[in-house]
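These are the structures in question, set out in turn.
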Structure P
Amino acid sequence: MINTYVLDANALLTYFGKESGVDVIRRLMSRAETAECLLFVHAINAYELYYQFYRDKGEVEANELWADIHLLPVRVLYTLDENFILTAGHFKATFSMSVADSFLLAQAHLLNAEIVTSDHHELDVVDKAGILKFYWFR
């Protein structure tokens, strides 16, 4: 069975910003390029990165980033059906988190995927609950 991962916005930010942990993200990307694993990101998590670039660097760089995301071996998912919404709502209510984080968790749950993140502050409580798998890259 092939490993499946859902990337948090901070995983993409680490990749593009060449921050600490970039080596882990690069290895996952290399594995995805050779079909050794599958990488996904929900559109709302990619959007988090887009708006940060737009705010901090301007429209041109944000649009370049958006195009670059689509060149990666990562499939951007625009999931928003009833099952997804109910699952995301469950996570948001249970763990008191942002909408974007609840979408991340819902996508991982529905794909039976590991969550690639470094957001210990928000997601350690979910990891400790043992209901989803996490791939911490720092």
Structure Q
Amino acid sequence: MALRLLHQDEHISIYFDYSNDWLYADWTGDQSGESVKAGALRMLELLRQEQCHKVLNDNRKVTSMWLDASEWGGTEWFPAMAEAGLEYFAWIYSPNVYSRLSTDLTLQHTTRPVVLPFDNPETAEAWLRQM
């Protein structure tokens, strides 16, 4: 991966991946509804700025539940991302069962763009490259 760091704070690092022409979001640690919304809105800004159509969203380092942001993510944030040009979103699950539950709840509220969850990064990247 040829990565350029676009944003970094204690909850998320967002990169532009030149070799794949997508945003790579690497979430870290305990997340709250507030931290998820802040990171997601930053991702929306950067998607517009970079004018790309794909996101690789990595939750492997997430250690907590963030249910209070899941409905918002599905009903408000994903439609805004789609309007900004997002077409495909590969979501790598956290090994934390509660974080996985939060992801699945978000996906229940999501109709567009195309979002698929994955257990490992290789499969997620392969799918995203094919799209």
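State the single structure among P, Q that was used to calculate mean count of other Cβ atoms within 10 Å over residues 5-12, giving 26.0.
On the way: P: 26.0; Q: 14.6.
Only structure P yields this read-out.
Could you tell me which structure in P, Q was used to calculate Rg/Rh (Cα atoms, Kirkwood Rh) as 0.95? Walk me through the numbers before you get to the answer.
On the way: P: 0.95; Q: 0.91.
This value belongs to structure P.
Here mean projected area of the Cα convex hull in nm², for residues 13-92 alone was calculated and came to 4.7; which of the structures P, Q was it taken from? Please report the intermediate quantities before stating the final value.
On the way: P: 6.5; Q: 4.7.
Source structure: Q.
With helix-only ellipticity at 222 nm (-39500 (n - 2.57) for each DSSP H run of 4 or more, over all residues; to 500) coming out at -19000, pick the structure among P, Q it was computed from.
Working: P: -19000; Q: -11000.
Considering all the candidates, the number was obtained from P.
Of structures P, Q, which gives 14.8 when mean count of other Cβ atoms within 10 Å over residues 69-76 is computed from the coordinates?
On the way: P: 14.8; Q: 17.9.
Computed on structure P.
Comparing structures P, Q by Kirkwood radius over Cα pairs in Å, for residues 61-116 alone, which one has the largest value? Before the final figure, lay out each step's value.
Values: P: 12.4; Q: 11.4.
Going through P, Q one by one, Kirkwood radius over Cα pairs in Å, for residues 61-116 alone is largest in P.
Kindly point out which one of P, Q the value 22 was derived from, the read-out being relative contact order in percent (Cα under 8 Å, 6 or more apart). List each step's numbers first, then the result.
Values: P: 30; Q: 22.
Derived from Q, not from the others.
None of the figures in this text is laboratory data; all of them are computed from the coordinates on show. Everything numeric here is computed off the predicted structure, so don't read it as measured data. Cβ atoms are built from the backbone, for glycine too; each structure is taken alone.
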